[in-house]
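Just below sit the structures, each encoded as structure tokens.
What follows draws every value from the coordinates through simple rules; no lab data is involved. Being a predicted model, the structure only gives us computed values, none of them experimental. Cβ atoms are built from the backbone, for glycine too; each structure is taken alone.
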Structure I
């Protein structure tokens, strides 16, 4: 009997993975090759693994008491801890941009802007 898999899409990388229900977003990200920084190895101690979900996202189980206590009002903005949020359906999670990728992107945008200014 085949096990139902849930589709998880990670933005801005655009990487997608299918995982079993109950898999944490952190484990799904690792399966997809998406880097989400953590120091506590998923024990809800470092709070570094925050991801943003659509506030009406039904693809993850509701937060348990510990996550509610740690995140408080941030939950209302769709913020979840990837180490705690468990997949139960289709979900899109926005991860923070890698600092090195961000620096490169900003330099490229700056160079492109300078080039456009030169020709104007």
Structure II
């Protein structure tokens, strides 16, 4: 599970990440990343806000059991990589059809490759 401060919940945040961010597509997923700068965390004065992540897993991926399994796997993968993300960044991971049959290791490799491309060579 992602810590509460790292969860993206608002529709506006998802839209901002998808519309204004950079995108990297792989076989089973697409990762959108928006780097925000100059914003501060309202809960901690002077500290930059933590990176936040959200997930989009549509019905095209499979039934509800498959969709939730894919979302849990992606959440776990991204949780382990939050320290690589710049403060205040927004990440949306969108699962594509076929992600339901992909193994955890395959999804992790695709997230790593997408983040490496979007972050400019930072090794995940």
When I, II are compared on Rg/Rh (Cα atoms, Kirkwood Rh), the highest value belongs to I
Matching 34 (relative contact order in percent (Cα under 8 Å, 6 or more apart), computed) against labels I, II points to structure II
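Can you tell which of I, II yields 1.3 when distance in nm of label points 7 Å out along Cα→Cβ at positions 20 and 92 is derived from it?
Derived from II, not from the others.
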With distance in nm of label points 7 Å out along Cα→Cβ at positions 4 and 52 computed for every candidate in I, II, 1.4 is reproduced by structure II
Calculated from one of I, II, FRET efficiency 1/(1 + (r/R0)^6) of positions 28 and 76 (r between Cβ atoms, R0 = 25 Å, to 0.05) reads 0.60, and the structure in question is I
